[in-house]
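The next part holds the structures, each set out as structure tokens.
All of the numbers you see were taken from the coordinates with simple rules; none came from a lab. Just so we're clear, the structure is a prediction, and the values are computed from it rather than from any experiment. Cβ atoms are built from the backbone, for glycine too; each structure is taken alone.
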Structure I
Amino acid sequence: MTRTEAPDDVVLVYTTAASLVEAETIGADLVERRLAACVNILPHMRSLYRWNGVVERADEVVMIVKTVRRLVEPARQRFREAHSYDTPALLVIEAPGGDPDYIAWLRAETA
């Protein structure tokens, strides 16, 4: 962690799931455990990627997990335990700023 990052800094975790059921199961678990304040689930995404030397195509579900920095690692562990992929996409995105009331709610929900 750099000096400018704080454990309660808000971050977004971009990830995908193989199905709507998987995304909802993982998302509900993260919110129930207070590892995330909110999980947005966007179904019907088409992914193109190279895996083991072959270009693959897959229908996936996008998940945007709203949480704080200190919870990224425990959320990542829960996600990997529940996910069907060998190597799930997990990208942590800085989220500076935002509406103060929303940020306060998000921090309270992950306290």
Structure II
Amino acid sequence: MAFEEVVTVPGDPQKYRLNVAVKRYALLDLGFVRNNAGAYVMERSLQPMKGLAKAIKLKVVVNQDLTGIKIKTVNPVGTAKVNIFNLADNSALLELYHYYLDELVTREILQLVA
């Protein structure tokens, strides 16, 4: 999946874009780490009672030059996308999902797209 300017997560009607004024240190302050390709990656568990290794995760990736983004929810291994909006009894997952993305909007990493 290529980096995009405007992204959506399957099932979520809200669209997000990377704030054009975002700084590298702001990403690092929020727990993003650099991978071998130079991209900034943040993974958050959407099922904290299971631990990170066994939980569905929210994964946010910002490219090296801070111009593109990916947002997806993935299985515990991180190899397949999971549509958390279609899961039964998903209220806790959705609450954490919205909390993490709202925090990124509040901290001016992401912007909502109308």
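Once Kirkwood radius over Cα pairs in Å is calculated for all of I, II, which comes out largest?
Ranking I, II on Kirkwood radius over Cα pairs in Å, first place is I.
Determine which structure produced the value 43 for percent of Cα pairs over 18 Å apart, for residues 8-55 alone, calculated from the coordinates; the candidates are I, II.
The read-out comes from structure I.
From which structure (I, II) was mean count of other Cβ atoms within 10 Å over residues 72-79 calculated, if the value obtained is 13.9?
II
Where is relative contact order in percent (Cα under 8 Å, 6 or more apart) largest, in which of I, II?
Going through I, II one by one, relative contact order in percent (Cα under 8 Å, 6 or more apart) is largest in I.
Upon calculation of helix-only ellipticity at 222 nm (-39500 (n - 2.57) for each DSSP H run of 4 or more, over all residues; to 500) from the atomic coordinates, which of the structures I, II produces -9500?
Traced to structure I.
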